[in-house]
Structure I
Amino acid sequence: MLAVSLDGRLAPPAGGAAQLGGPGDRRALEEALAWADGALVGAQTLRLHGSTCLIHAPDLLESRRLRGLDPQPLALAVSRSGQLPAELPFFRQPLQRWLLGPGGEGGGDRDAPATPPGFARQLAFDDWRALLSELARLGLGRLLLLGGAQLAASLLAEDLVEELQLTVCPMVLGGNHTWLPSGCTVPPGGPWHLIESRGLGDGELLLRYRRGPQGAGGRPPI
């Protein structure tokens, strides 16, 4: 799930944390979070923003409570290095954090480092398909991808994204910070089908595209 400019940019030419999306986009984001078991977020996105997204809307928090869920979906930080600054506000947010990184459970490395402070669990990140199967086994079948571009590219490259949810914002930014990195390759496949388009106010437009038969519903496993 991403907010992008009219020219498909995530951030201005100078880079830094994206500042796209208004109140309507925020509501759409929280609705997706309320649906999810876990939310994937890349290490660089956490370094830039300092924190991950939380649900604040009382009705969505109540909906999760009635379903017997924690107030917030599990935060799944994806880091090849396993290194995130301990001072990030992310580590003080009221949610459970797992690290998807080197070593950890399922990696077959007996000398893997212990789970870093701030994380309840660490899972080996060697192969996306194996990792997603393990997450589903652990009860995390509904996953939402929050960013960033490199993480989205790696999942698209392995044809593991079933739905795209984009908020198109009424601005043109230019520069190189597109929502997929330059040089990203994705496997050929069938078309993406538009399953929802909705105005969010302030000139913003929500677009949801899904892979597979036209008209298929639901929200994205990724």
Structure II
Amino acid sequence: MSAHEGIVFVVDDDARVREAVGELLESLGWRAETFAAAEDYVAYEKPDLPACLILDVELPDINGLEFQKQLSHDVHPPIVFITGHGDIPSSVRAIKHGAVDFLTKPFSDADLMAAVRTAIGQDRDNRSERAELGVLRQRYLELTPREREVLPLVVSGLLNKQAAAELGISEVTLQIHRRNVMQKMAVASLADLVRVAEKLEIPITHSRRVGGS
């Protein structure tokens, strides 16, 4: 049993680096999978675990920075770059596009492990956020069409009578819909509902927000 919940993927065409990094990771309790090329990593069926991708900049089939760009179009583990040919423009580009770190060979074990821990932590947080968002989206789908009309009006800060007038319904009916929305979205307050709406990126058509005039 691994001492850490997570997996580290190592993509480097240098067998010595793959072996050394893989052994280091496993000696510290991480599960490690190593690949000589990006295409091998892509083809690998990845387990549903928090992960980190240690990626060499110079690979036989693609430049690591270009591979990072391709991965950005989908969900992927946080990346730690390693390279024997580091330069400032490359490191800036890598970090700008979300890399956790950019280490130049030879790097210290401590620096690599610190980067891996940060990356695994980020991925764990990202996974938690995606799971929470999935639950919120499912709850939103359970709202009726009218309740989906009520939600953005309520979180925009309109009073019940204003929201009711906007929809051409009575204030009592609006209050019923509002209560149903809060129950189905599993929130206890208007502030919580506002946060949920922001996470779901629900368009707000009125500028008046909670606490506004």
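Observations on the model:
- Taking FRET efficiency 1/(1 + (r/R0)^6) of positions 10 and 154 (r between Cβ atoms, R0 = 30 Å, to 0.05) as the criterion, the top-ranked structure out of I, II is I, with the highest value.
- Source structure (of I, II) for percent of Cα pairs over 29 Å apart, computed value 25: I
- Structure from which -16500 was derived, helix-only ellipticity at 222 nm (-39500 (n - 2.57) for each DSSP H run of 4 or more, over all residues; to 500), options I, II: II
- Which entry (I, II) yields the derived value 0.00 for FRET efficiency 1/(1 + (r/R0)^6) of positions 58 and 194 (r between Cβ atoms, R0 = 25 Å, to 0.05): II
- Volume of the Cα convex hull per residue in Å³, for residues 98-201 alone - highest-scoring structure of I, II: I
- Given 4.0 for distance in nm of label points 7 Å out along Cα→Cβ at positions 114 and 138, calculated: source structure among I, II: II
- With mean count of other Cβ atoms within 10 Å over residues 42-49 computed over the structures I, II, the top value is the one for I, the highest of the group.
- Taking FRET efficiency 1/(1 + (r/R0)^6) of positions 90 and 178 (r between Cβ atoms, R0 = 30 Å, to 0.05) as the criterion, the largest value within structures I, II is that of I.
- Structures I, II were shown, and relative contact order in percent (Cα under 8 Å, 6 or more apart) at 27 was computed from I.
Each reported figure results from applying straightforward, stated rules to the coordinates on display, with no laboratory input. The structure displayed is predicted, hence computed values, not measured ones. Cβ atoms are built from the backbone, for glycine too; each structure is taken alone.
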